[in-house]
Structure P
Amino acid sequence: MEMRKITFKSSNCAGDGLGVLLGDPAVWRRGVIVLHEWWGLTRQIEEEAQLIASQGQMTALVVDVYRGRVAKDREQAGHFMEDLDWDGAVKDISGAAKYLLDAGCRKVLSVLSFS
């Protein structure tokens, strides 16, 4: 399954959103948005999203609400969560859904989160 880093339009004041796209929205017309756990967008989350996408025959978009930051330990992960711009994260998720729809998905079925 194709996996690539993308940017997408977001009304977040921090600018365009970041994410990893798994699958082709023109082929797998159902989309799912995956949110990473408190560590950030790690390889493990990419693998989980790939499994979800392939088993459900969906296109998955993992939204990086930390915008490139990945925690090195529990303390740093806690700080990332405490400092998260929740309003901006919601805007990124909305932008991700619009990206999937504009790219060819007929519907976005769900937003999944890991903890």
Structure Q
Amino acid sequence: MIVVLNLFDIIPGKHGDYARYLRLVQPILDRYGARVLLYGLTKMVYMGNCGQEYCGLIAYQDIRSLRRLSHDPEFLKIRRLRDQSTRNYVMTAIQEFPSMDQAAEYLENHCEAPARPSPL
């Protein structure tokens, strides 16, 4: 499973455009088996410098599903609604470790600097 963390602000006056994007993107997400785990307002930054007002967590079966959705012609038509109505957008794809022990084992056995994430 891959989980995509979306952090962003909506440009003042563009809330309607972003709402339209959300309504149009849901059927595309459904087509690729993506699940919205959480979508909402950031209520508190507990630690760090993240200041985006909105947050979303979307689960995909694997990175291929995310890539296919990202290149889907229907998605590409509506992507401008998202891009032109938001700012400070951060999108990160995260591959889960099955357990904290396996995360620790990975860190213990792969202590060299990780490769830079590849763009979609």
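No lab work stands behind these numbers, since they all come straight from the coordinates. All of these numbers come straight from a predicted model, not from anything done at the bench. Cβ atoms are built from the backbone, for glycine too; each structure is taken alone.
Quick one: mean count of other Cβ atoms within 10 Å over residues 11-18 came out at 16.4 when computed from one of P, Q, so which one is it?
Clearly, the read-out refers to P.
A value of 37 for relative contact order in percent (Cα under 8 Å, 6 or more apart), calculated from one of P, Q, originates in structure P. For distance in nm of label points 7 Å out along Cα→Cβ at positions 19 and 91, the calculated result is 2.3, so let me know which of P, Q that is. Computing distance in nm of label points 7 Å out along Cα→Cβ at positions 19 and 91 on every structure in P, Q gives 2.3 only for Q.
Each of P, Q could give volume of the Cα convex hull per residue in Å³, but the derived value 87 comes from P.
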